[in-house]
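Asker: Down below are the structures I want you to see.
What follows draws every value from the coordinates through simple rules; no lab data is involved. It should be emphasised that the depicted structure is a prediction, and the values quoted were computed from it without experimental measurement. Cβ atoms are built from the backbone, for glycine too; each structure is taken alone.
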Structure I
Amino acid sequence: MLELWGLGDLALAMPFLREASLRTRVTLLAKAHAGPLLARFAPGVELVPLTAPWTAFRGKYRFLRWPWRELRRTLHVLRAQHHGVGVSARRDPRDHLLLALAGVRRRIGFPRIGTSRLLTSPLPAPGHPHRADYWRALATALGHQLPAITPSPRPGRRIVIHVGAGHPVRLWPAERFAELAALLRGAGWEVAVVSDAGSDLDTLLDTLTGADRFIGNDSGPGHLAALLGVPTFTIFGPQLPELFSPQHPQASWIEGTPCPHRPCFDACRFAVPHCIRNISVDDVWGKLRGWLDKEETLA
C-alpha cells in the first residue's frame, strides 16, 4: 500500500495497516519516518522507504531535480516482491501510476482524471470526505472491518501542547500557545510545551503516551495523540476539520476564521494566513475550557 505524505496521514492509515497485517503480508511505501510508527503500531508491516518528490511543499515539479535513480530502484524492489494487491486511499494519479509500474496485479483506489484505466478495482469516493473514511472504504472492499476506537479513561491533568506544524500556514503563533499554557497552569493543569525541534519521533511518541490531553495545530502530532488514545483539541487554520480532524471520539477543535479560499493545502494566497492568525487566545480559551470540563466529567 501507499501513503507517501506526512505523519498525520500515516496515523490515519495505521488502523488499516494493523488490520491488514493480521491477515496477510503487507508492504508500505512511505517516507522513512514511517519506521518508528510501524515498529510501535504495526510491527508486521515491511517498509519500503521513498520520499516522493511531489510531496515537497515547494519545487515539487522541477523534474530535472527528481531522484529518478531512486524511483527506478524502488520500483525494481516492488516488482521483485510480486504483490497481488495494492491500495491507495488518495485520489492521486501518481499513486495509481506507481501501483501500475510496480506490477501490482489488483490495484484498488479512488480514480481521478481518468485514472480508472490504471486501477483494476476503482471505488467510488466515500460519502464522507474525511481521509479516514477512504481507508475504511478500502477495508470494506477487501472484506475487512476496522475496529472502532475505544480509548481508556484518562483522569489525570497532564496536557501536552505541540506548537509545530509541517507547513507555516498551519502555525498558530508560538507566543499565543505560551499564553494558553499559562492560563492552563493557572487552572491547575500540568502543561508540557513541545515543538518539532530537538526531539525524534520515538521521543515524541513517548511524550504523547504520557499525556491526558493534547492541544496543537492541524498537524501530525495531533493524529498520533489520537492514535495513542489521547483526547485532542486542534487549532485549525486553512484546512477543514471534516477532512482531517484527529480520529478520537472526544476530539474537539476550533476552526479558522472565514476565508473564501479554504480549504488550502501547500500555500496561502495572502502574505500571512489570516484564517489562523486571526484566532485569538480568548477565542481558543473560551472553547477549550468547555472541552476540558466535559472531558473531566467523562473521565
Structure II
Amino acid sequence: MDRKLLMKGKVKAAYDLGDRLEFRFTDNISVFDKVIPTLIPFKGETLCREGVFWFERARKMGIKNHFLSYEPPSGMVVKKVDILQPEVITKSSRNCLIPLEFICRWYVAGSLFDRVQAGEVSAQDLGFPAGHKVKFAEPLPDAFVEVSTKLEKTDRLLDRESALELSQLTPAEFEDVVEMILKIDQDIKRNVEPRGLIHVDGKKELAFDEDRSPMVVDVYGTADEDRFWDKARYDEGESVDLSKEFVRQHYRKTGYKEALYAARAAGTEEPDIPALPEDVVQRTCQIYIQLFEMITGEKFASKT
C-alpha cells in the first residue's frame, strides 16, 4: 500500500493513503516538551489499542468518529478530512477539521489549579459557591468544558463567542459537540471506575463529516491524552497522574527538570534530556500495560 508521511509528532506519525489516513503510534515518550532518546516497549501498541477501544464504544453509542480499522500492532486507519485555516472555513464547510480543542475537566488538577492559584479562574467560574476555597484534586460540581485553538503555533483558550467565530460553528452545533463530549466522558467514567481508575480530564478533537455532522477525530481516553488517577490512592488522599508521572519523577530526582527550567528561564541553551536507565524503562513499560488493562478491561497480549 502506497503511503506518504504527512506528519511526525512526538509520539505519533500520520501517513496519507489517499482518501484515508493511517496513524502509527510509536514507542517514543516525551516529558517537559522533550522526546526522550529511549523507547518504551509496547507503549505505542497500548495507546493505539486504547484509542480503538473507545472509538468502537462510541460507534455503539451512535457517536460518529473517523475510525475505520485497526492495523496491528500499533496502527489505525481513519477517514481523511481537510484541514482548513480559520480564515477560509465557513458555516457550510464540510469534511473538515473543526479548528478547536475541547478540554473537559471533572476535577481540579493540572493547569486549571495553576490558574485558580493565579486568580485567573474563580470558584464561581467552576460552579462553586462564592467564597469557596478551591482545593487541588477536589471534584468539580459539574463538568467544566474549555475550548482552545487547534491550528495555531501555541494553543490559547477562547471564550464561547470567540470559539464560535473562529470555527464558524453555530450555537446549536457547539451545544451538540459539548453534549457529545459529555456523553463520551460519562461512558469513560462508567467503564474505568469499577477497574480502579478516576478519569480526571481529557481533550477531544472533532471534525465535520460530508453531511456537516460532528465526528470525533484523533484519539481520546488514552494514557497519554487523558489524565487518570488511581482510585485507591485518591481515596487515601494521594492524587498522582499515572502514565508519564513516573518518568517525570525520575528526571526531578536526577535534577534534570530543575536544570532544564533554569535554562528556559534564563534564555540559555537547554540541556539535552538523558536516556532512561533500564530499570525505569521496564517499570514504565509495566505502567503502560497496567493502564491499558485498567482502561479497557482486557488482558494485554501483544499483537506483534
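Asker: Work out which structure the value 33, 22, 13 belongs to, where semi-axes √(5λ) of the Cα gyration tensor in Å, for residues 204-283 alone was derived from one of I, II.
Answerer: II
Asker: Among the shown structures I, II, from which was the value 6, 26, 34, 23, 9, 2 of P(r) over Cα pairs in 10 Å bins from 0, in percent calculated?
Answerer: Value 6, 26, 34, 23, 9, 2 for P(r) over Cα pairs in 10 Å bins from 0, in percent corresponds to I out of I, II.
Asker: Comparing relative contact order in percent (Cα under 8 Å, 6 or more apart) across structures I, II, which is largest?
Answerer: Going through I, II one by one, relative contact order in percent (Cα under 8 Å, 6 or more apart) is largest in II.
Asker: Assuming 17.1 is mean count of other Cβ atoms within 10 Å over residues 100-107 as calculated from a single structure, say which of I, II it is.
Answerer: That value comes from structure I.
Asker: Using mean count of other Cβ atoms within 10 Å over residues 76-83 for the comparison, can you identify which of I, II gives the largest number?
Answerer: That would be structure II.
Asker: Something else: Given 0.45 as the derived value for FRET efficiency 1/(1 + (r/R0)^6) of positions 4 and 188 (r between Cβ atoms, R0 = 41 Å, to 0.05), which of the supplied structures I, II does it correspond to?
Answerer: Checking each candidate, the match is I.
Asker: For distance in nm of label points 7 Å out along Cα→Cβ at positions 36 and 92, which structure out of I, II has the highest calculated value?
Answerer: If we compare distance in nm of label points 7 Å out along Cα→Cβ at positions 36 and 92 over I, II, the biggest value is for II.
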